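Student: Okay, got some structures for you below.
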Structure P
Amino acid sequence: MLVSSISQLIKDKIKVNSEITIGGWVRTKRHSKIGITFIVLYDGSCINDIQIIANSSLDNYKKEILLITSGCSLIVIGKLVKSPKKLQNYEIQASQIKILGWVKNPERYPITPKKHSLEYLREVSHLRSRTKLISSITRIKHNIALYIHNFFHKNNFFWINTPLITTLDTEGSGKMFRVSTLNFKKLFLDKYQTINFKKDFFGKESFLTVSGQLNLESYACSMSKVYTFGPTFRAENSNTNRHLAEFWMLEIEMSFANLKNIINLSEKLLKHLCKKFLNNHIDEINFLSKIKKINLINKINKIILNKFIIIDYNSVIKILIKNGKKFKNQIIWGKDLSIEHEKYLTNKYFDGPVIVYNYPKEIKAFYMYLNNDKKTVASMDVLFPDIGEIIGGSQREHRINILDNRINELKLNKKDYWWYRDLRKYGTVIHSGFGLGFERFIAYITGSCNIREIIPFPRTPYNAKF
């Protein structure tokens, strides 16, 4: 049985009047008084549905077809014909309809044709991809991931699979998920009543990674241009619409590259992805624009057509202090920017994407290059309207004496970083990198207000039921 997809039909890859077989799920169904049933079917291959014309002459019309409800899965064999309706090009005149899966208790089926709130859909995450909104976002994520891989392949980067399990705290924040096989009902305690991790699976305390950066740097220091793309984890007790406990990061590292080089690369990458999306996914863009009540083309063009504003942290603080606006979070030099500050800069003051660089060293990680002023590090954040920080990066500290000082300042254990320090001892080079929050980028281009709509099964505090 060769099953065609709706996307093949829409792209005119199947000739009219051909007999085809198609599989999918029922979105809606209605009966006419003249003995014809109209079934709207979807298969997730594209934004479009296909209408099935079921005539009362079908063998199972009365016993089965009349009983079909939303959510039933079908195999349809029939003739592809031109549709007389303006809203669709084709429909299928069914010669055979086989019901593969019935919906038990149709009145309790969670995904009805009516519009559901996003909050409700999160309660049925295992079924919400059956909605046009979530399936649309999912297809977009797939294609943006392909564009990312193609972009870096064409720019001579190598994809490195960095480990998800680590013994190092990349950011130095301590907010990590522990990985352990110890029986917590019967812990191995030493004489100081602390956990003896030598009895654990890896022989020492281990965690889910917050970043693949440190491992990625080791390959950058031999293969020059590398990237990793995969899940990362943060054990932050945050319930905002911008945070997840498990999310995907694109991280790149370049040898023989400074802060300016990665600032330029980040802008080039983001513009490239937005152009690809705008050129290849206009149906999805129009659908999302309508459902979100926002002009996504203008939103995406704001990234493509505007030159990113590049401004140092000192100047940003002066702008925020002088603007006269009352912020909830106090503006003083040395503090990190909050989301309200980032939105003011991108939505109001500059009305476009902004790159802020040279942050105070106290609010940044130990591995960032210390500037000559000894107060700031060669770091940068890319800020998008509505979203805020979407990329964070820096030139990496390649001088081992300064790196060691930073490790000591933050009271990290130097021995834990022995292999990372080796990179500075054996043929050290200037190198830089950044990380892109994948879900945040997708949220921007799809007009989504909550990042939990972007990932299939969101992991947040007290929520991992699926």
Structure Q
Amino acid sequence: MKRLWIILFSWVLVVPAFAQQGYKINIQIKGSRDTTLLLASYYGDKIRLVDTAHAKTPGNFVLEGKKPLPGGVYMAVSPKKAKLFEFLINKNQHFKLVTDTANISMHLKAYGSPENKAFFHYLQASDKIYHQVIKLRNEQKKTPKNSPQYKKLQEEITALRQQNNQERRKLIQNHPGTFVAKLFKAMEPVTPPKNPHPEDSLFAFHYLQKHFWDNFDLSDSRLLRSPVYDQKIKTYFRQFVPFEPDSVDRAIDRVIAMARPNKECVSYLVWYFTVEYQNPKYMGFDKVFVHMVDQYFAKEPIANTSPSVLKLLKDRAAKIKPLLLGKPAPLLILQDTSGRFVSFYDIRKKFTLLFFWDYKCHICKRQLAELVPLYPKLAKKYDLAVYGICINPDLKAWKEAVRNRHLPWINVNGTRTLQGDFTKLYDIHGTPQLFLLDKNKHIIAKQFSVNQLEKILEDFASRQAEK
């Protein structure tokens, strides 16, 4: 009999532990007529659908699963894809949330989840402050700016903002070690100390640049599932990273190093920057894409990278790498209109413009129409030569186009070559394509328009003169 009691007692201990596995979130929305409720989560700059619950009775939903959810900021979403409210998921995933349709966010309460209770308390207090600030701002609009009343209203607004900051800091202090505290700590701006060198006008900027991540843990995937992660990344790279490829590469390496050893955060960041610079908006930043492939994809497993995707990335980087700014332009030896084979490496000029074009291309026609009258001026002022490369194999039609358009430079046909395929060497998938080379035939500009050529030459010549 004693042995049986021990077995029963052991079973009683095991059942509650087993019952708390996975997640079970009861959500009650009084007055709701919706038959379904969606559960979604942030993921960087995206929102992911996680689960769907059907109403047991009007306004009562149960979100339930056998596996725990990854921690982060989640949201209850209506069937019409409208966000109803946000809440937190952390270790404790068995709790109840109650609200009503009269005022969903302000009437929201949490049971069995101290973190959500603290989260809601702050959001509701912050919301009240926000509406007070809006009211005061509206009063300001009706008040003369130089009046004492306007100043008083501004002081009240400042006091309310300080009160909101104090509420947030109180939450952080009162809930150490919790996700809710870490989330709001991540939102805390870094404040520079008093400038010890007043003559240094950039002290605050350099301090913020160095300490930008002091309050933020890039290795915490719970923050990845919040709206904060993506915002912080964007702010850092827009405001504190010099706008040139090498600086961006170094900043990316620093950020990814801080995300280690969390593989999910590392993979997210690697993909984020790869996509961002795969088709860069600004010249020269394809170097960042090559850096991402060489430094990360080629060296370590990155999530969501199949062998075929990895091959595509490596192949793309291999094509781009020889065409990066500063690289020597791949050699071309092509046939000119007289039948001779000519290399642009034989051109002894300070600058050489490679102009890939097609006589059937309407954009090419407009670009050539701009370049022809501009060419004599640029040739004289900057010692510029043009090596015009037609991509069409019809030699007769090409030569006729050269004559009709009076193209006064070296004209060659890309399909008549002694040195490789120009489409592969220069990654040509369409026309026009322009590459500007210096006197050593290194690429100094690419993928630009004729109307930008003079400014590019002027800027480069100026930089050279300063050296």
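Student: Here relative contact order in percent (Cα under 8 Å, 6 or more apart) was calculated and came to 13; which of the structures P, Q was it taken from?
Tutor: The read-out was computed on structure P.
Student: Match the computed value 3.6 of distance in nm of label points 7 Å out along Cα→Cβ at positions 196 and 212 to one of the structures P, Q, and report its label. The partial results should precede the final answer.
Tutor: Working: P: 3.6; Q: 2.4.
Corresponding structure: P.
Student: For helix-only ellipticity at 222 nm (-39500 (n - 2.57) for each DSSP H run of 4 or more, over all residues; to 500), the calculated result is -8500, so let me know which of P, Q that is.
Tutor: P
Student: Which structure, out of P, Q, was Cα extents along the principal axes in Å derived from, given a value of 84, 58, 46?
Tutor: The read-out comes from structure P.
Student: Taking Cα Rg over 2.2 N^0.38 Å, for residues 228-403 alone as the criterion, which structure among P, Q has the greatest value? The partial results should precede the final answer.
Tutor: Numbers: P: 1.11; Q: 1.37.
If we compare Cα Rg over 2.2 N^0.38 Å, for residues 228-403 alone over P, Q, the biggest value is for Q.
No value in this document is a laboratory result; all are computed from the given coordinates. Quantities reported herein were computed from a predicted structural model and do not represent experimental measurements. Cβ atoms are built from the backbone, for glycine too; each structure is taken alone.
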